[in-house]
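Below you'll find the structures, each written out as structure tokens.
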Structure P
Amino acid sequence: MAKVAVKREKRGDYIKFLGTSGARFVMIKQLRASGGIWISYKGTNVLIDPGPGSIVRMAQSKPKLDPSKLDAIILTHRHLDHSGDINVMIEAMTEGGFKKKGLVFCPEDSIKEDTVILKHVMGFPEKIVLLKANTDYQAGNFKFTTSMRHIHPVETYGIKFRLNKTNLALISDTRYFERLKDFYRADALILNLVFFEPRPEIDHLNFSDAAMLISKIKPKKAILTHFGMNMLKAKPRIQAEGLAKKFGVEVVAAYDGMKLEF
């Protein structure tokens, strides 16, 4: 009998933006989706900040993403645009709680001060790991390091990680401060950019802050995401092109469903 060669699909390592909305009103109006970021690396699948609609975005993704294949969920902080679907994603990862699997990483105040994770799902994952500043963590093949605590109304951390030969950093919600440029040096920099104009009374980055960070860190690639209303009005793609020309680095504005392969 002749042997038939079976072509196996090559496993890809990638980041997929399930949503790029930031702050309340873009999320509420769903002007941009709020599904978080899916990372697949050497067979390990991680979901960062599953905001409202995360599970819907997975079902609508082409090809579909299977939440039961998740190995870990990371919450950078407890605000609802980052954590709104955390409970349904825990249920999905553990197949309704029938398979005790996966890790959930979150700041302590996410479950102790004003819990966003319901009690009935807390026993579903293998473990809930409380994040601390400047600490290394691992889920399967995915390793990451937390930043210093950010300046934000709740306990918040960004992360640094590596996919193959690329060092990446994700700056979660924060007010600008000088130590950011030291921790977040990386080949690829993902910035949560809510405001176009400065809003000194609110602890979020604005466009000038992002420009300053890109100029000081000088990544090979910068990805802008997590846009608020006035950032959307300023047209993120056009602003990204302007930064690229100004600093001579690749700068892109993320869009819902965007995929970066490594």
Structure Q
Amino acid sequence: MSNRIDTRFETLARNGRKALVPFITAGDPDPEWTVDIMHALVNCGADVLELGVPFSDPAADGPVIQAAGERAIARGVTLHSVLDTVESFRRQDPDTPVVLMGYLNPIERYGHAAFALDAARAGVDGILMVDCPPEEMGELRVHLDEQGVYPICLVAPTTTPERLQIIAAQASGYLYYVSFKGITGANQLEEADLAGPIGEIRSHSPLPLAVGFGIKTPDNAAAVARLADAVVIGSALIEHVQGSVTRAEACDRVEGFLAPIRYAMDNSA
């Protein structure tokens, strides 16, 4: 069963380009705007979309993403409605990979088999759960594999070579390297610290490697793109878009923020 993530990274590699992977929280600033914001991200050069599923106890998220999740929950956003959002997005965009990012509890409540089936039907390509390591996915992994939905695995600066080998054996789609210890948006990324860990990860897995946490500027993104296969940017984007009072303003802010990131990535030497 083909997966849009594989297709997208294969195309990018043939063209000598790196993936831009923006993260937004579904339902923020307004649930009615999320699909249009997703299309705006693609129009500005996004290659893969990470869509945050709001959760009441987001242990790995910094204050910006926490606040976005709280606003979305207050507006009634649930895992069911997030899948509806992806399905609506797919009506106009059958190709851009969509990865849901969040926590295990909503999926447990939904039911493993039902979630995997509904996610695949909606057009979800992968899920990234920060509180569920790959060897503990158990039954859920079976159902995801049956539906062709990839579990995206995290690697941290504290991951040992032995642990990295286990993760690499279980991973699909791409690996996500959390570039520093801490929560999202907490620090400014130091690019000089990436070369060693990226080399170690590549020695264990042929999968594309995405780097996230702490990427805030075009220069950050360009530096990461010289080393990794994908650049993930979330908190800085959400912070830029929050406070928009209309759908059009939100989409304009997306373009104003993301277009320079895309340009810097494509023109870094």
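Rule-based calculations on the coordinates, nothing more; no lab input. Just so you know, these numbers come straight off a predicted model, no measurement behind them. Cβ atoms are built from the backbone, for glycine too; each structure is taken alone.
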| said: As an exercise: distance in nm of label points 7 Å out along Cα→Cβ at positions 80 and 104, calculated from one structure in P, Q, equals 2.4. Which structure is it? | reply: Q
| request: Assuming 16.2, 49 is Rg and Dmax of the Cα atoms in Å, for residues 96-223 alone as calculated from a single structure, say which of P, Q it is. | output: P
| note | Output -14000 (helix-only ellipticity at 222 nm (-39500 (n - 2.57) for each DSSP H run of 4 or more, over all residues; to 500), calculated) maps, among P, Q, to structure Q
| query | A value of 4.1 was computed for distance in nm of label points 7 Å out along Cα→Cβ at positions 136 and 232; which of P, Q is the source structure? | reply | P
| message | If you rank structures P, Q by relative contact order in percent (Cα under 8 Å, 6 or more apart), which sits at the top with the largest value? | response | Q
| remark: distance in nm of label points 7 Å out along Cα→Cβ at positions 120 and 208, calculated, reads 5.0; among P, Q the input was structure P
| query | Taking Rg and Dmax of the Cα atoms in Å from the coordinates of each of P, Q, which one would give 17.0, 49? | reply | Q
| query | When mean count of other Cβ atoms within 10 Å over residues 24-31 is calculated, the result is 25.0; to which of the structures P, Q does this value belong? | reply | Q
